[in-house]
1. For relative contact order in percent (Cα under 8 Å, 6 or more apart), the calculated result is 12, so let me know which of 1, 2 that is.
2. Among 1, 2, considering only Rg/Rh (Cα atoms, Kirkwood Rh), which has the greatest calculated value?
3. So helix-only ellipticity at 222 nm (-39500 (n - 2.57) for each DSSP H run of 4 or more, over all residues; to 500), computed for just one structure, reads -25500; which one of 1, 2 is that?
4. With distance in nm of label points 7 Å out along Cα→Cβ at positions 52 and 132 computed per structure, which member of 1, 2 shows the largest figure?
Structure 1
Amino acid sequence: MRDEDELELERAIARGYAERDRENMAPTIAYFRGLLQQHPGDARRLYEVGGAHDTAGEEQIARGYYEEALAAGLAGDVLRRCLLQYGSTLRNLGLFDESVDTLERARREFPDSDSVRLFHALSLHAASRSDAAVAELLRLAADRIATPDVERYEAALRGNAAYLAGLDEERHSGDVHS
């Protein structure tokens, strides 16, 4: 029965996304809140309500739902997406250190996620850690851009990334959030 419930939830979420209008998120927010009312406190439903508010530009409201979803116990790819979106929301709210911390958790738990790495770089930049942000982007380029032109300079990209990351570490070695 559990698998059938999971499948039905996936279908319901897909319906919500299929009918979403990014220019008018009120119906989508109401739809996902309705799903949450059927199962209050459900981590996945909390995350989806948070995401709808986030898309609507209501970051403060989204933040609360993301925090509840994380506390309720997300796992797998939904956890990855929630950490990414929560970190991005924190950045948009000007909470740069918290954003970096959240995205560093996502990096540890999902080291192969390119989207997490990109948003981590954005948050590092927002936190005035441009050296670390560029280092992250250089490492990502060296890891993922498989063209002869980039591959020829892979060692130089990685060397520059290490140099910039080192500069950032020197500057932030005494910080609580490094």
Structure 2
Amino acid sequence: MNPTKHRDIPLYIYHAGQCDPKKCTGRKMARFDLARLYDRVSRLPRSAILLDPMAEKALSPADDSGKGIIVLDCSWEEVERIFPELGKLNLEHRALPYLLAGNPVNFGKPFKLNSVEAFAAALYIFGCKEQAEKILSKFNWGHSFLELNKEPLEEYATAKNSTEVVEIQSHYI
């Protein structure tokens, strides 16, 4: 596949409407037609990759991104409530490796990524750097995320599998 001719990976957000609409990166991405918002778990696409910080496997280039990536934009209480429904969707649960937030709310804090940063990290790891830059470009602080994480993201993108991603991550923690 020619990397300059690839199609964008579909991005999906389960949005529980619990955040400040003015600061919500998911809503802004949807406004720019960069991601699709869902208010019901049952409508999320099946067999996609769910970015799940509690997953046992780390996201790696070996994962199949063809069905898209899902981010949950909700509280932990909501996650616990919807988890049984998520189990019915046959999703691949994957955790993002160690990265620092570039957003103003959690700047420099490890693992405190917002929705657009989580998507950008996954896209970068899958080798879709242009799509990652495109979604981050809608936020005036978006470039900070890539600048803060350039080195680890480049290394994660070269990993063969989840095990290698975890090995690489150990150099940054």
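No value in this document is a laboratory result; all are computed from the given coordinates. This one's a predicted model, so the numbers in the text were calculated from it and none came from an experiment. Cβ atoms are built from the backbone, for glycine too; each structure is taken alone.
1. Considering all the candidates, the number was obtained from 1.
2. 1
3. Source structure for this number: 1.
4. Evaluating distance in nm of label points 7 Å out along Cα→Cβ at positions 52 and 132 on every structure, the highest lands on 1.
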